[in-house]
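Input: structures, listed below.
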Structure 1
Amino acid sequence: MKENYIERSKRKKILLIGDDIRMTSGVSTVLREIVLGTSCIYNWVCMGGAINHPDQGKRFDLNEDTNKITGINDASVILYPISGYGDAQYLRQMIMFEKPDALMMMTDPRYYIWLFQIENEIRRKIPIIYLNIWDDYPAPLYNESYYESCDGLMAISKQTYNINKLVLGDKIKDKVISYVPHGINEKMFFPIDDVTKLEAAKKKIFNDKQYDFILIFNSRNIRRKQIPDTMAAFKVFLDKLPKEKADKCALILHTQPIDENGTDLYAVCDMLFNDEQCSQIYFSNLRISTPDLNLMYNISDVCILLTSNEGWGLSLTEAMMCGKPIIAAVTGGMQDQMRFVDEKGKWIDFDADFCSNHFGRYKQCGEWAIPVFPSNISIQGSIQTPYIYDDRVDFREAADAIMKLYEMGDEERKRRGKLAREWVLSDESMMSAKNMSKNVIEHINKVLETWKPKPKFELIKTQPLKRKHIRHKLVY
C-alpha cells in the first residue's frame, strides 16, 4: 500500500483545472504525475482543457487506469474534458455537483481571468491553490490581483517563488507559499543500455546514416523558444569542424516545423544549411509515446534549450533524468536545473537584491550543464503583460557551448549525464515525480488546515490607486 494511504471515503476531493492529463503538453505531463502521485491521498476531479476539445461534454472515469499505474485499488480520478479552461458558469456547476474541498489550477493566469473575477464567491466555499510560474523579471506587479486571489501559491521555480513574494509584499502573510519544482517520473525517463533498442531507434530516425554526436531540441515552435538561434548555433558549430567530423553530427528538432506562433523552420533550414548539411537536420513533428521520447533522448548526446524567457524548460529535466547533459540559456527556471552556486558553494536563492543570475554574477554550476548567458537583455511587453525581460543569447556563444560538449568526448558526457540523473533524483533538487507529489501534498494539507472562508461582504474604501513601482533592483 502507498505511503500515507488514506481510504477513499476519507480523502479530501480536489477540483483540478489545467490541460487534459491524458495529453502530452508540459502542463499535462506535470499534472498527470501529481494526480498519480497523490491519488492515495486525494480524490481528483479534473477539468481537462484543450483547444476545441473533441471530447467536450463527456465524462471519463480514470479509476481503473490509475489503480493499475499506482498499485492502489480505490483511486478516484474523474475527468471532464473542456475546450479552453472552462468558464464561470461551468465552474459553478462543477463545484455544486462535485462538492470539492479545494480548487487547484495551473498555467498562465491570463487563462483564468474569468476565475479570478469570481474568487470571492469561490473562496467563501473552498480555497484556491495555484501551481504558478512566471518566466522573467521585472516582477509582474500586474499579476498582483491574481496572486492575491489565491489562498495557496505553489511556485515551480526559485525565481517564481521570489516573484510571488515581491509582488504580494505585506499581503504574503495571508498566503501559503511553497517552492514546488517540476518532477519527472524516473520510471518513464531513464538511461537505456540495450544496444539493440538504441540502434533500432536510430535507424527509425536516421535510416542507415551513422552519427557520432547528436543534439536534441524538444519544445514548441514559438518565438521565445528561439529555435532559429539553436539552428544557427549548430551551423556555426558544424563549420568549425573538419568536414569528415561535421558530417557525423546531427540535430533533432522535435517540434512542429511550421507554426504561426513561431516560424517556418524549413525556410530557416534552407537559408542556413547547404544541401548536404540540411540532411543532418531531422524534424520530428508527430506526437510520440513517452517510451519513444525516452528513446529519442537516449540516442542523443545533449539536450539544448535557448529560450529567451522560460518558466521551467521540462525537456531539460527529462533529458537529465535520461542521463544526458544540457545546454541552456541562463533564464527563468532553467537556472534551477543548472544548480548555480554562490561563493560559499551553496545553491543560489533569490531576493530583492539578487533576482536572477542572468546577468552572470555566478558562473559555477552543476557539471551536467553548460550555461549560455544572455548577451542582451531587453524589456518587451504587450497590453496584458506590459513588461518582461527578454534574455537573448548570442548563437555564436551557444555554438561554443556545443563545441565544448563535443570535445569532451563520449565518456565524459556520460559521466556528466550520470551526475545529472543522480541530482534530479536527489532530495536537494526535489525534481523527481515522487518529491514533487510529496511537496504538493504538504502544501495542499497546509492550505486545508489554515484556510478560513472569506466573508460574504467586504467593505473597501474607494480611493485613487497607488502607482505600482518596482520592488526590487533593476540591475542586480
Structure 2
Amino acid sequence: MCGRLVLKMNFLSSFCAAVVAVIALNGCQRFRPEPLSAARGAAALEPRSLSDPRLKEFLEKNLDRDLNEWPLTRWDFGTLTLAAFYFHPSLDVARAQWNIAKAGVISAGGRPNPTIGLIPEYSFNPPGGVSPWLPSVTFDVPIETAGKRGHRVARARELSEAARLNIATTAWQARSRLRTSLLDWTIAARRQELLRQQQSLQEKIVAQLEQRLRAGTISSFEFTSARIALTKAQVEFADLSRLAAEARARMAEAIGVPATALAEVTVDMDLKFPPESELISSEIREKALHTRADILAALSEYAASESALHLEIAKQYPDVHLTPGYQWDQGEHKWSFGVSLELPVLNQNQGPIAEAKAKRAEAAARFEAVQAKALAEIDLGAASYHGAEANLMKLEELLAAQSRQLSAVSAQFKAGAADQLELLTAQTELAAAELLRLEGNAKAMQALGQLEDAIQRPFNALSALETNPRLATQTQNP
C-alpha cells in the first residue's frame, strides 16, 4: 500500500514539475545585456556629419526627388530640418517612449495565468494498515468579469496614441530650435557685412575730421564723437564673430551633430515673407485648434482617463476563480470542483473610482488648458507678426528716404556743392538704416516662426518619424 502511494506521489510530483517546466520554457525570453559606455557613445556622436550617405537616402525619400550632388554644398532650412529629424536625440527619446507605451498595450492585454498546487496531506493517526499520506492537486483558473481586460487595453492604446503624437510635438520643437539658431546665424553674417562697410566709412570720416582738426576748422569734440562712433562699430564688429560662432554651435546642437560638421557648409535662409493669407485666417486658426499634435495628445490622454474610470467601475464586480482539484484517498480517486469570488461587502472600490473620476476631470482641465494655450500662442504670434511687419514697413520707408538722401548728396558732390565728408556721412547714415532694416527683418522672421510654431501646419516629413531613420536605413542597407 505504501509503495503504491509513493509511486502515486512521485507521479503527481513529476506531473506538476513537467507542467511547470513546459509552461516556463514555452515562449520565455532570456536576458540579453546591452551595456552603455560613455566613451563608445562619444565615439558614435563625434563622426556625425551632413555627408552621411544614409542621410542622403532619408532626404531623397522625404523630398521625393533624387539628389545628384552629395554631399550638398548648399543647405537651406528645409533640408536642415530633415537633417535634424534624422540626427536629433530628442526624437530618439520620443520614439523610445512610444515603444514603452506600445509595450504597455501588450501588458494590458495579458490574461491572468491559472495556478496549480500540489498539496500532500499526512494523517498522524491513520487506521491500522492504512497509509498516512493523502496526495492531492488543486488548480485555480481566474476569470475576469465586466470587461476589465478590454478597458485596460483601451486605456493603454490611448496612452500609446498620446506617446505617438508626442513624436510630432518633439519634431516641431526641434524645427523651432533650428529655425531660431539658423536665423541668428544668418542675421549675424549679414550684420558683419553691413558693419564692415559701416566701419570702413567711419574710418574715412575720422580721417577727414582729423585733417580738419589739424587745420583748426573743427573742434576736438566733433573729432572725439567720430572716434567714439568708430570704436563702437569696431567693438560691435568684433563681438559679431563670437555671436556667429555661438549661433553656429546652437544650430549644430539643433541638428544633432558636432559644430565641426558645419565648418564647410554654406547655408541659405530665405528672409522673404509669404502672403498673409498663408499665415493666418479663420480657417487656418480653426484647423490648428483641431490638428495640433499636443491638442490631439491631450484628447488621447482624456480618452485614456475615461477607460481607466471604466476599469475601476468594472472592478466593483468580483472576478470568478474556478478551483478544480484531485485527491488520491486510500485508493479512491476523488475529484472536486469549486467556485470562489470576492464578496464586495466591506467596500465596492469607491476610493479608486473616486480617484479615477478626479483624474478624468484633471485630464479634461489639462485638455482645455492645452487648447487655450494654443489659441493664445496663435493670437500672440499673429499680433507679433503684424507688429513686426508694420515696423519693418517703417524701416523700409526710412531706408528709402536715406537712399534718396544719398542720391541727392552724391549729385551735389559731383556738382561741387558738397564735400567728401558730407558724402561719407550720407553713406554712413544709409548703412545705419540698412542695419536697422536688417534688425527689423530679423524680428519679423522671429515673429513668423513663432506664428508657424503656433499653427503647426502639417508637413510630410512628420509621417516618417515614427521609426528611427538611422536604424531604418541600416536595416534596408545592411
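What follows draws every value from the coordinates through simple rules; no lab data is involved. From a predicted model like this one, the values you see are computed outputs, not experimental measurements. Cβ atoms are built from the backbone, for glycine too; each structure is taken alone.
A value of 8.1 for distance in nm of label points 7 Å out along Cα→Cβ at positions 341 and 397, calculated from one of 1, 2, originates in structure 2. Computing relative contact order in percent (Cα under 8 Å, 6 or more apart) across structures 1, 2 gives 16 for structure 1. Which structure, out of 1, 2, was distance in nm of label points 7 Å out along Cα→Cβ at positions 229 and 293 derived from, given a value of 2.3? Structure 1 accounts for this read-out.
Work out Kirkwood radius over Cα pairs in Å for each of structures 1, 2, then name the structure with the largest result.
On the way: 1: 23.5; 2: 30.0.
Going through 1, 2 one by one, Kirkwood radius over Cα pairs in Å is largest in 2.
One of 1, 2 was used to compute FRET efficiency 1/(1 + (r/R0)^6) of positions 189 and 261 (r between Cβ atoms, R0 = 25 Å, to 0.05), and the answer was 0.40. Which one was it?
On the way: 1: 0.40; 2: 0.90.
So the calculation was done on 1.
As an exercise: distance in nm of label points 7 Å out along Cα→Cβ at positions 117 and 421, calculated from one structure in 1, 2, equals 10.8. Which structure is it? Mind showing how you got there, number by number?
On the way: 1: 5.0; 2: 10.8.
Clearly, the read-out refers to 2.
Here mean count of other Cβ atoms within 10 Å over residues 45-52 was calculated and came to 16.0; which of the structures 1, 2 was it taken from? Please report the intermediate quantities before stating the final value.
On the way: 1: 19.1; 2: 16.0.
Structure 2 accounts for this read-out.
-10000 is what came out when helix-only ellipticity at 222 nm (-39500 (n - 2.57) for each DSSP H run of 4 or more, over all residues; to 500) was calculated for one structure; which of 1, 2 is it? Matching structure: 1.
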